[in-house]
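Please treat every number below as a calculation from the coordinates, not as lab data. For clarity, every value in this text was computed on a predicted model and none was experimentally measured. Cβ atoms are built from the backbone, for glycine too; each structure is taken alone.
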Structure I
Amino acid sequence: MGKIRRVFVGLAGVALLGATAVPASASDTDRGIYEVDGTDAAQRTQLVRAGVDVLGVADGTVTLVATSEQARGLRADGIDLDRTGDFDRALADRNPDTDLRAAADEFPAGDEDYHTYTELTDTLTTAEAEHGDIASLSSVGESYEGRALHLMKISDNVAVDEDEPEVLFTCNQHAREHLTTEMCLHIVERFTDDYGSDPAVTELVNTREILVVPTMNPDGAEYDISGGQYQGWRKNRQGWDGTDLNRNWGYEWGCCGGSSGWQFSDTYRGSSPFSAPETAAVADFVESRIVGGEQQITAHLDFHSYSELVLWPYGYTYDDTAEGMTREEAERFADVGTRMAATNGYTPQQSSDLYITDGGINDWMWGEHDIFSFTFEMYPASGGGMDGFYPPDEVIDRETTRNDDAVDILLNEAGI
């Protein structure tokens, strides 16, 4: 079933926001961490439209970062904000003491088990060398600063474009969400190291083509650990202040107040759909998988952090069904999402039940290509501020293996 491409292009730099929008000046550096209790989806969308940085949502409580100007505007609109901390102080508290400072290109001391871009590249290269019969490393393109956007293909006949369902896993659209890169790397290692010994893994590798992009935002991820200290960075490193990659996709881009046209916002959608080279590269790859008029990628999973959620389209509308989404299709999303959540303990819901987002990857994958597309918001369920983005490296193994059964469910669904 084909989808009608519907792209809403606004003026570059003009935010399509509601009355609560408070575009703080770039010089307003007093960034506080706030909580708003008892919110519903509409109230959370109101917060997003104000251009604040939503860190996480747990049981209706939103944790966010706002400038003092944004906070004043929200309070004037009747939002009860409780300031719980200072953004820069929270980062300083999460970072180690200066005498334990890591090298400029390493994770802060104590978190060395996370992979830098160089370490990730080396690990992927080793996986290909050790499992060349089933693993092939390439790239979908380059980041803004020229880093390769790695692509690992895993299949029993890896050099052959077989007539098998293809499943794409993407991670690290948002720079500070380093646990997601570890999740994609875990998928690579599990489906290569366990091939031939684990029957479930072997069957999936033999009957699927597994595609993994471990970091879509290597520039931002490297900047986020610059100086051996966490920076709290979300976007890519393009232009004045970066683009939020997960608001830059071309389906319903900028349509509905679920992103910002103000370049300093953490949800800045870019000057146009796919204006970020990283989203353009992945989109071009996905479109290259249309063979003989048929999209070969049948399922997709994008990993984020944090809040422990399983999300599915659409994000741009509260409606369960909309153009390109039938009732039967919406029910299938809910069924599979709920089954995956039952294995990892996450909360399943349509993306817009959290708040409205537009220009997101799931909406584009499904709306443009009929790809069965989900997002996982990983550990923790709540983070009390910036800590949620920087869980200690001791949890990497536990929180990545936690998703094994859910990944298998999606891989099996890809063949239906």
Structure II
Amino acid sequence: MTIIAAVWITLLLVGGGLALDRVLSDAITRNMDYQLEYVLRGMIAAGEIGPDGEVRFSRTLADQRFLEPNSGLYWQVSGKGQEPFRSRSLWDRALQIGPEHQDSQIHVYDSKEFPDQALRVMERDIMFPDSNVLWRFQVAQSRDELDAQIRTLRRTLVRSFALLGLGLIALTALQTLYGLWPLRRIRNAIVAMREGRANRVDESLPREVEPMVEELNALLEHNEKQAEEARRHAGNLAHALKTPLTVIMNAATAQAPDLSETVIREATTMRRQVDHHLARARAVGRRGHAHSRANVWASLESVERAVSRLYGHVRFDMDGPRDLDVRIERQDLDELLGNLVENSAKYGGGSVFVTIAPAGDFVEILVEDDGRGIPEEQRQKTFDRGTRLDTSKPGTGLGLSIVRDVAEIYGGSIELEESEDLGGLLARLRLPRAV
């Protein structure tokens, strides 16, 4: 940032300095030209034709330098066939007359006709009423003083603009250092967190970086929650597997006659627990994807096709907008809907009705069946892992438990109610809406 600012400051100051030098140099030169023009007009006003046809002045020009040899200020009046009428300051020299042009208007130019002096020359051709000769009036002044003023001006400009540029670059460097200093403090805070001396960025920082610090702290909190969930799930899984493994070990140690049945029974229990925790682990891992998005209708159609193959006698009806999306991975949404729809098909009376509707920042998915339903006092119990109210049909008792856990991981919820239309169970699944 400092280097780029220094380059731009240098370019702008160089461009501005050149433009200012041009303007001021032209102004000084014009001021000199005004003085020469004033003298030239005085010469023309004082000029007259003498008795012998020569030019003479009716009054003496006031500037003393015209009387001092090689003073740097000269005048001359020249005419064809006439001896040049010159100031004493020219001494034994004469101003050149260019025959190639006629100056009916004032003509000004620079000349190097004198080896030791560069001249600024102004001239004009005049025809007097009593003369047939075209007279050229010339006034010249040495450029030494003009060039000295321009050099002084340029030296002042270079020094001033160099000082200004250094000051601006230094100020930019200080401003950059001061502006980025909070990032250095954040870096030190992150180092402290990595070394275990802190767990948050708690410093008071400028408003410009506060949003970044808030997002960083939110990310740390999110990671801590995920790590805590992982530890809790690992502990729950270990605790869930501990009892079946103990039963198997005891049966094997005692050489129980029903060892094979015990192993099968306890292995089935362990498989249910593993499946449950794997589902939760997958959902937790995918929840961190900020762009998770799934279309409810497309997922519901896919689930309906799969469940229809297993329960061909069940009639499925769906209703609601087809463009509603939720903030959840498609695989997890399929698993949620698959569990709810399969439960309705398995325990219902042959009809399953699914309704999709927006509900503020959420999308509600209502899955209804015409079965016997679940008494209100037993509905909460169905979310417990391994609980099965109807043991006459195959299952693991983990479906609703998985639905609840995955829905809560994504910020949603699941509730069981009584269906007013079909008379059976109504599962109300709410998931965050994706805009």
Structure III
Amino acid sequence: MPAPTRLLAAAVTAAACIGTSAVPAAAAPDADAVVSRGVTIPAFYSPPASLPAADGALVRTERLPLALSLPGIDGPLPGTATRLMYKSTDSNGQPVAVTGAYIEPAAAWKGTGPRPLVALAPGTMGQGDQCAASLGLERPLFLNGQTVSVGYENLAIYRLLARGIAVVVTDYAGLGATDRLHTYVNRVDEAHAVLDAVRAARRLDGTSLTDDSRVALFGYSQGGGATAAAAELQPSYAPDVPLAGTYTGAAPADLVAVTEAIDGGDLAGALGWSVNGFVQSNPALKPIAEAHLNAAGKAALKDLSTMCVGDALLAYNSARSTAWTTDGRSLGDIIETEPMLKASLDDQRIGRLRPASPVRVATGTTDDLVPHAQTRELAVAWCAKGADVTYKPVVLLPLGRSLLNHFAPLLLDQGEAISWLTDRLNGRPAESNCASIGRQP
């Protein structure tokens, strides 16, 4: 069984273990609903024509039934969920509707101070609206013959809830919300969506959050890039959202290095999501992309725009961008010769601003999807700027060229990462290891 298929099978099994099963698409969509690869996206996810002025302002809310919900003395376990749509600002300074979910835990918070809040930034889910993490909370497995989507972030969410920590999850700009394409790995869009999710959770009625509730961020892979960017932009974009700490795992801080690494690998489809997203954010890149993409490349990008990560693993495993270009060059080579493309990716570089709060940077030493070296360099860059950094290399033996090199550290380090965040939410100071980072892998 190929590695991507093994990984997909493991993810499906994990989803089943938290109380879900394969579900068909809804049979009768309402007037405002959208269908993506046979999955009906509820009308809730269709944004209105106008949005509130304030970032983080709630546009609409509704009850969200969790896939696993058991009766408890103090309410359903692990908690009560609310689907959110809130206003954010994209990288062009334009208003954007973002969806997500807030979960109020049934478990009591036993730490110091009022119940804290963690904003969870999901890892790569895909680019189809059916891939949104908030939908994954309701139906952790979509499997209908046209799409495969697994809500693998539910494990971290439920572990946080078990500690009595409230969780707000963002779907990011354009994922879930049906008015635009998801701007995959756009650091500004993602950072704003994460920080505005905190603001939205604070505005929600009927929660146990207070003005004194401490806030932390949690994210791995795409989510690690999102929380890293959020930690950098928080002082300027959201000074009203002070952070107790940020966990950023396997952050794609240098997209040039990541582009070269994923080309021809298990998740080569992410190349298409990146191109689609950057053209969405900057239409001036469209003619450059079209000039270099051949018919196969254009068809792949269109196909990927509605795919989830499971679909891409099955359909574009080991795909090489050289098959998508007019002259047979790789996307990495083309980026190097196109100043506008190179500048666009350079603008996405994370590590040039100093986070004002403690950060924990984790990376698998054999990760060849989001290369270990560029994530480690993020920690080094932050240390050089005087940031409070805890660097954690997850040392593993290489598993060939496999997505497992990237996925395994997520699971192996998750408990320690949540414990580190819990300490910050309890007001305990972090212990920076910047002085010894040079002696670590």
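Comparing distance in nm of label points 7 Å out along Cα→Cβ at positions 160 and 264 across structures I, II, III, the highest figure comes from II.
Quick one: relative contact order in percent (Cα under 8 Å, 6 or more apart) came out at 21 when computed from one of I, II, III, so which one is it? Value 21 for relative contact order in percent (Cα under 8 Å, 6 or more apart) corresponds to I out of I, II, III. In this comparison of I, II, III, the computed figure -18000 for helix-only ellipticity at 222 nm (-39500 (n - 2.57) for each DSSP H run of 4 or more, over all residues; to 500) is attributed to II.
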